[in-house]
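Every number in this text was worked out from the coordinates using simple rules, so none of it is lab data. For clarity, every value in this text was computed on a predicted model and none was experimentally measured. Cβ atoms are built from the backbone, for glycine too; each structure is taken alone.
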Structure P
Amino acid sequence: MYDIANPAAPVRVTEFGSGDLSEPVGLAITGTTLYVANQGNSTIEIYNITNPIAPVRITEFGSGEVSEPAGMAITGITLYVANQNNSTVEIYNISTPTAPLHAGQFNGGNLNQPYGLVINSFVG
């Protein structure tokens, strides 16, 4: 974690995830909950970042559903995960942030190892 109070001179304040993370490649934050795409273990880790200097690991999920998760994005109560090895986008309901529910997947027939994604909330 970095303190970016002065963007021209970020200061490293802590690190976390040692022992839990293997090849973390994607992050998504909503409120005080941090989701980390843990590509090496094919899981998604959840951290409470109420105190950003001392993140607390809550749990992991996605085992058996994701294979090499990469980019992630959140809109409302929905987490989208680029599931690189399965060439899909996995969809999770995160209305209970500590207990995500798999809500489905999208492959569209045109995805080939998606690595990132962006959600555009602009309507109109």
Structure Q
Amino acid sequence: MPANPRTRPNPKDHTGNKKRILAEQHAEELAKRKGEIAMQHAEQAANLDQPISLDDKGRTIQAVAEEETQEGPVELPPEKVHIRIGCDLEKVTIGQGTDFDFKEGQVYEVPLHVALHLDRLGYVWQWL
């Protein structure tokens, strides 16, 4: 019994035929690439647990190598806490001239007053 004509590729479907041929030729490369993408997603998920430090103005604090630090007067930083936000927040103004951007699930190191304010509004998912 011949195959159903609807299940066979149409010989006039040049785009579909070319796609099928290229998929067969590059199957190994595609499988390898799929594994790389899965690893990238796993790495991004793991990075959500790394805290991002924010200053009082909502800017990200960059890590400075020990060689670059200079001896000088010691200033006590304001009390900071680690929190995880429960939803994406963009351009949150807390205080005058301070805008914060938060990504859902990311751990942030923020001043205590910022964490308390977000907690009062119900945006803090987890205190760490």
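With respect to Kirkwood radius over Cα pairs in Å, the largest value across structures P, Q is given by Q.
Given that relative contact order in percent (Cα under 8 Å, 6 or more apart), derived from a single structure, equals 16, which label among P, Q identifies that structure?
Going through each structure in turn, the value belongs to P.
Quick check on the output: 0.25 is FRET efficiency 1/(1 + (r/R0)^6) of positions 22 and 110 (r between Cβ atoms, R0 = 41 Å, to 0.05), derived from one of P, Q. Which one produced it? Derived from the structure labelled Q.
Could you figure out which one of P, Q the value -10500 for helix-only ellipticity at 222 nm (-39500 (n - 2.57) for each DSSP H run of 4 or more, over all residues; to 500) was computed from? Going through each structure in turn, the value belongs to Q.
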